[in-house]
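*Asks:* Next come the structures, one after another.
No lab work stands behind these numbers, since they all come straight from the coordinates. Just so it is clear, the model here is predicted, and its values are computed rather than measured. Cβ atoms are built from the backbone, for glycine too; each structure is taken alone.
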Structure 1
Amino acid sequence: MDREAALLEASVQQTIADCGGDPVAAVRALIVANTQILADFENLKGEIARLTSAVSPGYMRSKFRRGASGGSGP
């Protein structure tokens, strides 16, 4: 078994153990956690969109131009 597979197996076993040895409870806990992570991700995407729209296009052009050319302008 390679290292990644061994780490995955250890994580699976730990998750089941954390749920009192009940694999169904472990799956339920993982689904709840995944749902929360997806909701957080969607919230962050909305925040990024809000912040992106609040930044002036001229400011962004100067940041990307300077970063792309390696220059250190004002």
Structure 2
Amino acid sequence: MSGSEIRKMLPAGALVRAISQTTGMKFGNVKVGFDSFLTVSAMVVALLAFHRLNGVREGTLINAIKSLVLLCWRLQT
């Protein structure tokens, strides 16, 4: 990746890339795991702050579960 491409990355993408390069894991696997972590973190913060899943709807939950299942499947193969 060239220097100009790295400068165009968003901070979250750059963090995922750094984790991927450091651990040797595939970028896609790290990205799915990171996105799932952020979703679960948002759910925990919502539960602590509002005592309900405020702002987290069924689509978010379905996508998080689907992504985690896909990641687990890809790690096994």
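*Asks:* With helix-only ellipticity at 222 nm (-39500 (n - 2.57) for each DSSP H run of 4 or more, over all residues; to 500) derived from the coordinates and found to be -28500, which of 1, 2 does the value describe?
*Replies:* 1
*Asks:* Starting from the value 1.06: which structure in 1, 2 was Rg/Rh (Cα atoms, Kirkwood Rh) calculated from?
*Replies:* Comparing all candidates, it corresponds to 2.
*Asks:* Say we calculate mean count of other Cβ atoms within 10 Å over residues 27-34 for every structure; which of 1, 2 gives the highest result?
*Replies:* Largest value of mean count of other Cβ atoms within 10 Å over residues 27-34: 2.
*Asks:* Let me ask something else about it. For which of the structures 1, 2 does the calculation of FRET efficiency 1/(1 + (r/R0)^6) of positions 11 and 59 (r between Cβ atoms, R0 = 25 Å, to 0.05) return 0.50?
*Replies:* 2
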